[in-house]
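J.: The following blocks contain the structures, represented as structure tokens.
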Structure I
Amino acid sequence: MSFFTDLGRQYIDGKWRTGSGSWDIIDFNPFNGEKLAAVTVATRFEVDEAYRAAERTQKSWAAQSPYLRRAVIERALRITEERQDEIVEAIIDELGGTRLKAEYEVHLGKEFLREASELAVRPEGRIFPSTTDGKENRVYRLPVGVVGVISPFNFPFLVTLKSVAPALALGNGVVVKPNQNTPVVGGGLIAKIFEDAGLPPGLLNVVVTDIAEIGDALIEHPVPKVISFAGSDRVGRHVGAVTASHFKRAILELSGNSALAVLEDADVDYAVDAAVFSRYVYQGQVCMAANRILVDRAVEAEFTAKFVARVKALKAGDPRDPDTQIGPVINAFQADALTTLVDQAMAEGATALVRGRTIGNLVEPTVLTGLPEDSPILRQEIFGPVALLVPFDGEDHAVRLANDTPYGLSGAVHTADVERGVRFARRIETGMIHVNDGTVHDEPYVAFGGEKQSGLGRLNGDSTVDAFTTQKWISVQHGRSRFPL
């Protein structure tokens, strides 16, 4: 099977087909510019077909035994394990991810499939007492119906699976729109895995398209009751507004501007390791990445020297080379934007301790310091290999700096005193924060999501059940009720 020849298509109602649009999305390898696939876009007509197919098949799927649904998810896991090497190669080619990143993404994808198989049999009803004699209050947990999933380019296999697999396991139908830069890994590949796992046709559909073609059809359509979106806060704000106006539920995983704080009693060598990983994994194209590295002045000189030495040693180049640690960013637009961002920061007074070159889509690591407190770069997401070193004087100053951003997704703090770290972490306005670790983490059973402009809602574990099910109250009156009129 060729991932890019066979899977670069629409998948609607169990059929692989060509979109009816008048133009193609070209899928390029971001490192060498190789054309991987040309996908004729889906139109509003195909979006409607996809949602109607999911709606038509969902009710019978929800009525099936949850053990049958679990068996399908388990087969999808086995197929993913069998094809792991092929999937890794596809991630390297389509995303420009290093081999380490690709293997990590597939590993996490398998863990979330395992969790989804358990979710199939987890939802349970409850019986509540009543203020009325003889009344029984039953609360059932039911699938929402159909879920629309809009996935990002940076972790398309993992992030798409995080919504698709549990939504299916809980009895829903799904329509996926993958990012235009990753239509195969984030779309066709996942459809193929579930098709081969025996998922009934129509339950999972993939439409490869663009807002220029369909506008808001994907989120305005009357069929989906939940939209799960991962991407920028700019687009997420629009998705949230449109879904709310149509009385839909939105799960939004949006931008981040995480801070990794190094207190004066931290293990500096270990903190450097955590900071390098947290900033530069997958070229910094991670919503949880540590944009800002806050360092107590007491250890600033030592930390800075060791951090800069580590960054200078990072190898940038071909992601197929197993020694490569920094591959290309996703496209030329992103490469140019990062170059401009660094130029602007330096014009405003920042100093480059390391200034990486931009060669095509390959953006080498940069480290900036001496940033003015009002520098815009400190408050925005940097989706690339650019680290900002910011000194602080004491914990209170560090907390103010960490919270001085419109975002609140992840974070980390390093200290020799774990409980001090926990107290510090509790003061940070963020959905997730880690003591003596990096900022980039995701686990199947722990609620994942952000505060402020980093999103709405949570996924993983019980949060996923809340996201893709609804509760229905049915009361039963035993005997006769008395009515006041």
Structure II
Amino acid sequence: MKSFLSHFTDRARGLAADEPLLALFLGAALLAVFLSALWRTTPPPESTGKTSLLWTLHGHLLRLLRAGLLVALLVAAVAVLRSYLHQTVANFQRTHGRVTTANYNAVQTIWGAEQTQAELRVELFTEEEITERIESEDLTRPAVLRKKTVRKFATGNPFVAARHEVSLRQNPRKKGSAYYGGYETDCRFAWRLRNPAPTAQQCNLIFPLPADGAMYDAMTATLNGADVLPQMEIKHGGLLLHRVVQPNEAMDLRIGFKSRGMSFWYFQVREAREIRDFLLTLTLPDLPRARLNYPEGCMTPTDIKPTADQQGSVLTYRLDHALSNKGMGIALPELPQPGDTTNAVLREVERAWLLIFALLALSLTLQAKRHAVLLTVLFSAATAVSYGLLGDFSDLLFGFWGTAALVLLPLFALLAVLLARIGGGAGKPLAGLLMLFGIIYPCVAGLGGKWQSLYLNLCALVLLAFTAGLLTRHLFAKVTRDAEQPA
């Protein structure tokens, strides 16, 4: 019993912490049911004296137990039906658009990882052989002479200009029940270089590949128009070309390939150097300007223009005599997942259902309807089942809108008609609030982006005004009855 009460106490504390406004309405509804059952009068017995006093105490005790049982019934109904709604939402999310780290990593191994393209590195150096003399601690022994090769790197910036063109087209990949943002790239990089040293230098041209384990197709590499790809080595995650350059020698290096990756594409000049006459053109054929997003640490483009068919964007980055290590690139937008609309609405149904539960319990109790608690439980269970059917039929009846038109709306309309008949003078407003809280609110809040809090507060204000009106009418009727009774 203790653990049972502790469980319900924890659930109530969690609801109050997560949804204080809804917890307040729910608590008010339970209090109204308790006080209504406790204050309900019963005909006094004909006997007098001690027997009458015992009977009075017995009656008070019975009313107290009855009120407690009714509240316990409502609390149990709330707990069970909330668990049912949680299970409904969890089952739908498990089979629709469930993005997981494990599936994302699996897609990466099959398709390709995020790509971070670093700028070309150029090493200019000469090698000299020097002799080291190592003296022994024992003075009777001769010194040891060792020869080693030392590299002396040339100073100066060999980069004259850079012209890069990258085309990136989305290609989403599906794993499990969700889609993951994938893309295909066509990259063309070009540099004009010049040896700044007055003497001949050894030269290493190092082009870092953007991702480990990625696929690179249609690879080309030319230097001054000649194919140098067969001469390049794959070393330390990049392509390495070694050659000797003469004083003031110019080089025109071009590298191209096709690849594919996920989530974002990123370009960065990592070396601390002056960036001269730099131009990067990033073409996004299927990403219009309204859907553009940039990875963390990226600079904004110098210019953004639409593609010729107005379906995409062309991002241009221009730098000249610049110092920066900020990146340039694009982050793919979030993809619409299977059942995305239904999932968004189902995330709001618990709040909607708690509003309906509080509405039914307060309105039926304040109007002193017979079997108010039973009616509250039955109508609340019916609305919860309606939401469960929304998740079950979403794949069978043309998605959310088809299921809402063929299942959810007819069920709520039937419940509204029944509620209007048993709701007395407040029946029609009660039926309208059932439709407002049960259908309009979860749809608008689920699909309304960042305005969920506003819609919830507006619904709470409507519920508060409606309940205040019922309470005022109830108190006014009680005062009128008391005034009409003879003294």
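All of the numbers you see were taken from the coordinates with simple rules; none came from a lab. What you see is a predicted model; the values in this text were computed from it and never measured. Cβ atoms are built from the backbone, for glycine too; each structure is taken alone.
J.: Could you tell me which structure in I, II was used to calculate FRET efficiency 1/(1 + (r/R0)^6) of positions 17 and 81 (r between Cβ atoms, R0 = 25 Å, to 0.05) as 0.30?
T.: Answer by label: I.
J.: Quick one: helix-only ellipticity at 222 nm (-39500 (n - 2.57) for each DSSP H run of 4 or more, over all residues; to 500) came out at -14500 when computed from one of I, II, so which one is it?
T.: II
J.: State the single structure among I, II that was used to calculate semi-axes √(5λ) of the Cα gyration tensor in Å, giving 40, 29, 19.
T.: Clearly, the read-out refers to I.
J.: When distance in nm of label points 7 Å out along Cα→Cβ at positions 121 and 209 is calculated for each of the structures I, II, which structure yields the highest value?
T.: I
J.: Sticking with this one: From which structure (I, II) was log10 I(q)/I(0) by the Debye sum over Cα atoms at q = 0.09, 0.13, 0.15 Å⁻¹, for residues 217-472 alone calculated, if the value obtained is -0.65, -0.91, -1.08?
T.: Structure II accounts for this read-out.
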